[in-house]
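These notes open a run of structures that come right after.
Read-outs throughout are calculated quantities, based only on the coordinates presented, and are distinct from any laboratory measurement. Computed from a prediction, not measured in an experiment: that's the story for all the values here. Cβ atoms are built from the backbone, for glycine too; each structure is taken alone.
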Structure I
Amino acid sequence: MAENKSDRLPYRLRGQFLTTTELALFRVLKVIAEERYLICPKVSLNEIFYIVRPNENVHFFNKFFRKHVDFLLCDPQTLAPAFGVEIVRLNSKNQARENDKFMSELFLDAGLPLVHVQSGETYDPADVIFLFQLALSKVDESAALRSVHSSDSVPQCPVCGKMMVLRIKRTNWNNGKKYYGCMDSPRCAGVVEID
């Protein structure tokens, strides 16, 4: 039975997964990484990072939704991220794009080295290794400034153990006061007060 063209889904296989530039860098990364790292191309940022207190920080979701890092180098045993590698494309004024600045800040704040490699048709392994060392030193320098606060985490419900969400009281005597309530409310009455 012949397939009707109108019944076919509107998806098609791309000609190539990586651009010529990405493929050239991938080949150099394979030489550098050897067996030390697993190279994952085009990894979505929301697979690497999550948003703390998501109900309070909804506006941050759009900053990394549908964005990816060009390559993620992971530990081959645990698949824990070790390095991000991003091909940087300079604008007409020889400046990094806004997205590249955001990526730098995101990775640095998380303590994950991000290697910026300027877009090109060929790459020298020695130059790329130097960029890895530079990215690692930036993370080491910022580690002293970076600290983990307990406010970065959402409490778990003391009753059922599920994640809690920030809520605001609507009663006359407590109107506007913030507290954490169980995400399974009203079935679960778990509450954590905020001082």
Structure II
Amino acid sequence: MNAMQKRFLKPLVFALCLLPAVILAWQLYAGQLGANPIDEVADASGEWTLRFLLITLMVTPLKRLFGWHWAVRIRRMLGLFAFFYASLHLATYLWLDQFFDWGEIWLDILDRPFITVGMLAFVLLLPLVVTSTNTMMRRLGRNWKHLHRLAYVVPLLGVLHFWWLVKADVLEPLVYGAVLVVLLGFRIRRRTSANVAARERCVS
């Protein structure tokens, strides 16, 4: 990637990542979201959250399999957009669906498993966002990598949240789950290979 491409990479990716929110806002403004626009906004923002979580996890496999080192430059942005859409998803529920009725929200968290799991996923996403800066990476040292293994837990909870939400029509969450299994398999294989190589070096 040349200097010109590097210069325009992040602005281009930023615009593309923001595009779903812009389209959704326009559809809401134009009354194109059907009879229940609140549900449409909640569903769209939730799915885009899951998509960005999975796309963020794809960066390392793409770098190793295809040599796409430029993808590492946008990984943080992708993760932050996952948080952006997760915040939009949560805000839709808290504000437009529940009108900040904290008593009802608390009962939802306790009584409805998909709400419980969704809230847990958002809470676990917060430390990933807070520690995403270079400064926090330096401060945490090796602990930063341990903490950011939550990046695999959060999408797992997201898939479960989606699965329990749709109940019968589970094709979409099944697809997201399959993608996550592949990504987790890549990571497990990579760690296993690294451990085997380390043992071989110790024996030799």
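Looking at FRET efficiency 1/(1 + (r/R0)^6) of positions 111 and 135 (r between Cβ atoms, R0 = 35 Å, to 0.05) for structures I, II, the greatest value goes to I.
helix-only ellipticity at 222 nm (-39500 (n - 2.57) for each DSSP H run of 4 or more, over all residues; to 500) was computed and gave -9000; which structure, I, II, did it come from? Value -9000 for helix-only ellipticity at 222 nm (-39500 (n - 2.57) for each DSSP H run of 4 or more, over all residues; to 500) corresponds to I out of I, II.
Taking Cα Rg over 2.2 N^0.38 Å as the criterion, the highest value among I, II goes to I.
Taking relative contact order in percent (Cα under 8 Å, 6 or more apart) as the measure, the highest value among I, II is held by II. Taking FRET efficiency 1/(1 + (r/R0)^6) of positions 39 and 159 (r between Cβ atoms, R0 = 30 Å, to 0.05) from the coordinates of each of I, II, which one would give 0.10? Derived from the structure labelled I. Tell me which structure, out of I, II, gives 2.8 once mean projected area of the Cα convex hull in nm², for residues 103-142 alone is calculated. Answer for the origin of the read-out: I. Looking at FRET efficiency 1/(1 + (r/R0)^6) of positions 23 and 71 (r between Cβ atoms, R0 = 25 Å, to 0.05) over structures I, II, structure I comes out largest.
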